[in-house]
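K.L.:
Structures follow.
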Structure 1
Amino acid sequence: MAKAKYTIQKDGYYRTKIWNGTYNPDGSKKRVYLSSKKSSADLERKVNELKKKVRDGLAVQNTDMSFLEYARFWKNIYKSIREANTIAMYENVIEKHFISLEGIPLRDIRKIHFQQIINDASDKPRTCQQIALTFRQIIRSAMQDKYLPATAYADICSNIDIPRYIAKEKRPLFPEEVAAIKKADFSPKERCFVYLLYGCGLRRGEALAQTNLTVNLKKREITVSQAVAFKNNNPYLKGTKNGKKRVLPIPGYLIEYLKEYMPTINGPYLFTKQNGNLMTKSSFDKMWASILRKLNYAAGGTDDLKVIYGLTAHVFRHNYCTSLCYQIPAISIKKIAYLLGDTEKMVLEVYNHVMEEKENPEQVVNEAVSL
């Protein structure tokens, strides 16, 4: 006869202590007592059931936290070092859209709650995208923290009906805008900024972060390793969007202009306030408004007649990428993605229409399989 695995205690119970799949605040495994008054075999059955739950990711720790409380905890702990704009987006979603879930325990959150907050914002497709992104991240985090079972994401987040968001079509510069760049009566700082956007495809923050050490006139290169971002009005330095450094060639006209401009700057940064400090958000906005006004004048517009409109710093970046795509195969998609500090997938998705315009299937087929 097989020996009983567990010994009966003085109180008449079979009892053992086992890990329940969660952890104590100090990181040690949390163990709980299981007991049975029936038999050692009955206790072994209970132990095996709990072990299976742990293996399957179904064991969770008890919490009285509400979904809204956990969402705030998640933002403050796990997202605290993100960019200010990203944190602001999370806060807006939590405080404006998740507020309707106030009082619902985290353990009781269901698919219907997710769908309802999407439905409540269905007239704002972009907001619905942000709600879905935030909600799904919170559910995944709660699973990792063992507040929700491993099946929670599939149970709660699958097959949610989200309004389709159609992003505004990205555009390059119009011919009249390119012509205006050459004629505009820019200040030296404004011209340097516009030339950097146009000739190197930099993001706004990447251009503002350039220094006399990142620009190598001798090698005709510019290094992009950081960017300026703004928290409220105050500037701060952060890494590039993909976290990687890249080195870009500088066009000849920009080389010549930088040779004149760089000796005049006050401090290491190419773009500063008069005191040599990094530009604040308000000082940048003032500079950009002046750039647009001067471009408008150069294109034949007036204060009352806007010829230049809808022009942002990012349009220059799209113009840079579009112009490079028209040079394929002299340059590869991989190299274009590197110069942009983005992915090949992005280049293909956003600029595939440019490459299709270049294609001549009839000519290619005739040349490829000619006899």
Structure 2
Amino acid sequence: MDAIKLKRLGVIMEPEAGNELEIEGVLNPAAVRGPDGELYLFPRLVGKNNYSRIGIAKVLFNKAGDPVGVERLGIALEPEADYEKQPDGGGGCEDPRITYIASSQVYVMTYTAFSAEGPRIAIACSKDLIHWERLGLATFEPYEHIQFNNINNKDACLFPEVIMSPSGHPSFAMLHRPLFPNTRPEDTMKRPRDREIREHHECIWISYCHIRSEAHKYKRLPKFASNHPLAIPEADWENLKIGAGTPPVLTKHGWLILYHGVSQLVSDGKDPHQLSYSAGIMILDKEHPNKILYRSQEPVLSPDLLEEQVGTIANVVFPTGIDQRNDLGMPDRFDIYYGMADDRIGVARLDLPDDILRV
């Protein structure tokens, strides 16, 4: 069993009484340090009928440097583009991740745009975290005749530095989770336990957007190409599905990500198809992030608390935000912000050990 476990620090944000924008939950936030050095969350705010916006909140800390609450600052994005809206008035901007690209001095948000076509990866950018410019939907070159542009896709996050693609091109790299037909957990549970997991299904992918010149602007990204499967479900706690979680952060071991895995709970007779979302860790090679150096054999965070077991969706911990505590002079300490039962937001702490690659 893995020795690494996250230490919960508590609930950081929950629906505000009387706030119609949050009546169905606050969850799955991006987390990023602003130009002022403060930490900001970008939570998914769910109104009536699952209508989702992306909010802005500043994290408040106590004297010890532990996060203890938030100050709400407004809305970053709400459904306005066609690819975010549905004909019946529904739609959503959901589950953001934000990466600061230092070479371009820009914050880039990947988020799920939910239209009548289904969930798709959308991209927006900002210089100040307040004003956001939509760049549209991410587009992809095919992989071995597999198409990505017309299928559901979500859980996208970007690397903060230029990465060399497997073909040797300087690139912006992205993790994402295409949802190929018949690969939802609900579909997978109907299959025999000895089902074959295809290398390109039920999988976290890594894709590369090649940089054409020194003057290349992030807001004029070409298609993502050099698409490769990164990881498929392996352990029992993730055997139905895995997906990317927090944006990659460079550590002394390599690129650190937290990801989510889905399994089926033992039936209590009331709900024979109850799912459990837990969190694990991966370390990817610094130069070749399509190579996994370390992966959790056991979850580092599971839905054990009441707040994680009871909510809009039961039994969910869903990591989406990460804050490296350089502000405390502790680069091996990370605060992880995660959705709790699709209803509220928790924070847990990871102190990265020196010997993680040998755990």
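Computed from the coordinates by the stated procedures, all read-outs in this text should not be read as laboratory data. Here the structure is a predicted model, which is why all the values come from computation and not from measurement. Cβ atoms are built from the backbone, for glycine too; each structure is taken alone.
K.L.:
Just checking, which of 1, 2 has the largest value of distance in nm of label points 7 Å out along Cα→Cβ at positions 299 and 347?
P.N.:
Largest value of distance in nm of label points 7 Å out along Cα→Cβ at positions 299 and 347: 1.
K.L.:
Right, something else. Taking Rg/Rh (Cα atoms, Kirkwood Rh) as the quantity of interest, name the structure among 1, 2 where it is greatest.
P.N.:
Greatest value across 1, 2: structure 1.
K.L.:
Going by mean count of other Cβ atoms within 10 Å over residues 307-314, which of structures 1, 2 comes out largest?
P.N.:
Answer by largest value of mean count of other Cβ atoms within 10 Å over residues 307-314: 2.
K.L.:
Also: For helix-only ellipticity at 222 nm (-39500 (n - 2.57) for each DSSP H run of 4 or more, over all residues; to 500), the calculated result is -14500, so let me know which of 1, 2 that is.
P.N.:
The value was obtained from structure 1.
K.L.:
Next question. Suppose relative contact order in percent (Cα under 8 Å, 6 or more apart) works out to 12; of 1, 2, which structure was it derived from?
P.N.:
1
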